[in-house]
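S.K.: These notes open a run of structures that come right after.
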Structure 1
Amino acid sequence: MDKKLVFFLFFVMFIGLILPVNAQCAMCRAVLESDPDGTAAKSINNGIMYLMVFPYLLVGGVGIAVYRTLKNRKKEA
């Protein structure tokens, strides 16, 4: 892979992590909208975002491992 492509993929990934999102299912949203001060909704959003990060880290780690393996095979051949 080209270094520019790798840089672009990391850039897109980090921009995606920075952007604010609302990560609630429809049922949670309906229940939490009735909360007058909204602190429970913020806590639920933070928990969902925390749990969502780990699958992306795992997939990214596997992708980097595959990339390095393929890069080393090309050098040896």
Structure 2
Amino acid sequence: MNQNLGKYLIIGGLILIVVGSLVYFLCDKLNWLGKLPGDIRYENGNTKIYFPVATMILLSLLLNLVLYLIKRFF
């Protein structure tokens, strides 16, 4: 096995721990996440459909930035 794979797994695990901790401790401050203008929400009686388009674009941009920085410095 390649030693770089182990390094990437450790870095990925640390990133997951940091993001999980932020979400756990800041959940009351992140209530805007999922309610961005551009998220599609449809409610009719018992039917609820939710497409978080803007939220997924924002998370995708942030994840790409993090991966770019990791790739550049490691």
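S.K.: For which of 1, 2 does helix-only ellipticity at 222 nm (-39500 (n - 2.57) for each DSSP H run of 4 or more, over all residues; to 500), calculated from the coordinates, equal -20500?
M.R.: 2
S.K.: Still on this structure: One of 1, 2 was used to calculate distance in nm of label points 7 Å out along Cα→Cβ at positions 15 and 31, giving 3.6; which?
M.R.: Of the structures listed, the value fits 1.
Each value in this text was obtained by applying a stated rule to the coordinates, not by laboratory testing. Just so you know, these numbers come straight off a predicted model, no measurement behind them. Cβ atoms are built from the backbone, for glycine too; each structure is taken alone.
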